[in-house]
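Listed below are the structures to be examined.
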Structure P
Amino acid sequence: MIENKKGILYLVSTHIGNPEDITLRALKVLKECDIILCEEFKPAGKFLRPLGIKKPLISINEHNEEEGTSDAIKELLSGKKLALISDAGSPLFSDPGNLLLQRCKKEGVKVSPLPGASSLIPALQMSGCAHDDFYFAGWLSPKTEEREQQLRTLKKRNEAMVIMETPYRLKQLLTSIDTVMHQRKVFLALDISGENEEFLEGTAQELLRLVEGAKKRNFVLILEKG
């Protein structure tokens with residue numbers, strides 16, 4: 001009896017602002033795979049339609065991660081090639097999908113990550129901190145008291161620090177930084193790779209004045225060395 005060959009899961013990075021950021025390898029994988037795994041159907045369709053790619057979609061998000069993962073594993077164990085995409089940027093980077101990755105490891109399913117667009121490296125490049133040590137602090141607590149306690153802990157570090165957050169919490173984050181690290185220099189990269197790409201520098205208080213009344217924008221925030 002011939003054993004069924006297991007499939008492969010590709011982690012495919014999408015663009016983060018400019019559609020031309022997509023790589024040739026990512027396009028090839030998306031065109032050749034059997035099924036595309038996405039977070040939400042609407043953003044996935046908006047991304048895939050202009051590329052002329054029409055594939056069956058399976059949604060894996062915070063509301064259905066168990067079910068979506070089980071469906072994906074069944075397809076992978078039957079020999080299918082699946083591609084996991086994010087709404088923007090790299091999959092598994094603050095996105096659902098880690099459960100799927102762990103199940104693939106457990107079941108012996110091959111996983112292949114494709115390099116692609118990232119907001120982290122361009123932000124570090126433009127900040128001037130790319131050649132130094134840096135600490136990735138990631139996403140802080142949405143609760144003010146906990147967030148400020150986290151910042152007090154981070155204040156003790158000597159490296160530049162990268163913080164990422166959802167667009168609608170930028171002002172709250174800057175306010176907390178102003179409270180805890182009043183004179184610390186902050187670098188803000190807004191809408192990297194998009195039409196409205198912008199880079200700002202100053203104290204948190206200065207940046208608060210600049211973004212006051214502005215629409216919500218994707219960002220990466222870097223606290224320069226203390």
Structure Q
Amino acid sequence: MARGTGNPRIFQIGFNRCGTTTLIRFFQANGLHCLHWGRGTIAAGIEAAYMENKPLLSYVDGYQAYGDMEFVEVEAQSKKLFKKKPFRRLYANLPKGQLNPVYAFERFRELDQQYPGSKFILNTRNVEDWVSSRIRFLERGYFYCKHGVRYHDSQEALNQCWREHWEEHTSNVREYFSNRPEDLLEFDLDKDGPEKIASFFEDLKLDISHWGHHNPSGKSGSP
């Protein structure tokens with residue numbers, strides 16, 4: 001397995017619509033160099049590096065914290081000319097016809113092994129509220145899931161797919177870090193506040209006054 005270089009990182013490995021923007025902006029306001037979504041740059045770069053057996057941050061290195069590691073518009077964006085290397089490398093390696101959304105946060109095991117000492121944040125919320133937030137997220141509609149785009153024939157079938165993906169991923173994360181509570185912060189957007197983050201990252205001396213709620217449901221933004 002390829003090994004990464006540099007200092008330990010912070011990886012937000014929960015789903016979108018669970019405070020990803022809020023978390024990363026909090027770190028940014030506290031002086032950390034962060035990357036949030038980047039229109040799918042993080043996910044594209046990580047997936048491309050994985051396919052090439054390179055350290056997963058090879059194409060998106062240089063940041064202390066990473067959040068919203070999804071790239072869902074793979075099929076639509078594949079027809080455009082990308083100047084950014086993460087996208088060029090991703091499409092150069094994708095098998096023909098394989099254009100499903102990329103959820104790079106599912107590479108948490110490899111990120112943990114390649115970047116020793118890194119910390120992970122599993123951001124969660126009430127699942128049904130999360131489903132409702134996704135439905136309302138984009139004006140054009142949010143029809144993406146791990147199977148593709150508009151794969152399901154009804155909104156309820158799509159909702160159920162989201163729920164199953166949620167359960168599978170959160171279960172996998174909790175099992176992997178079950179004996180390492182010092183490396184995984186579970187942050188419930190409904191119940192927890194910045195004090196919990198500041199306590200977990202005590203060495204960063206985070207100022208909780210920088211906490212704010214960003215990109216709420218009903219407003220367009222990064223997936």
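When relative contact order in percent (Cα under 8 Å, 6 or more apart) is calculated for each of the structures P, Q, which structure yields the highest value?
Values: P: 22; Q: 28.
Max of relative contact order in percent (Cα under 8 Å, 6 or more apart): Q.
Going by Cα Rg over 2.2 N^0.38 Å, for residues 65-192 alone, which of structures P, Q comes out largest?
Structure P comes out on top.
Compute Kirkwood radius over Cα pairs in Å for each of P, Q and report the one that scores greatest.
Values: P: 19.2; Q: 17.9.
Looking at the calculated values, the largest one is P.
Once mean count of other Cβ atoms within 10 Å over residues 41-48 is calculated for all of P, Q, which comes out largest?
Comparing P, Q, the top value of mean count of other Cβ atoms within 10 Å over residues 41-48 belongs to Q.
Tell me which structure, out of P, Q, gives 1.3 once distance in nm of label points 7 Å out along Cα→Cβ at positions 137 and 161 is calculated.
Q
No value in this document is a laboratory result; all are computed from the given coordinates. Bear in mind that the values here come from a model prediction, so they are computed numbers and not experimental data. Cβ atoms are built from the backbone, for glycine too; each structure is taken alone.
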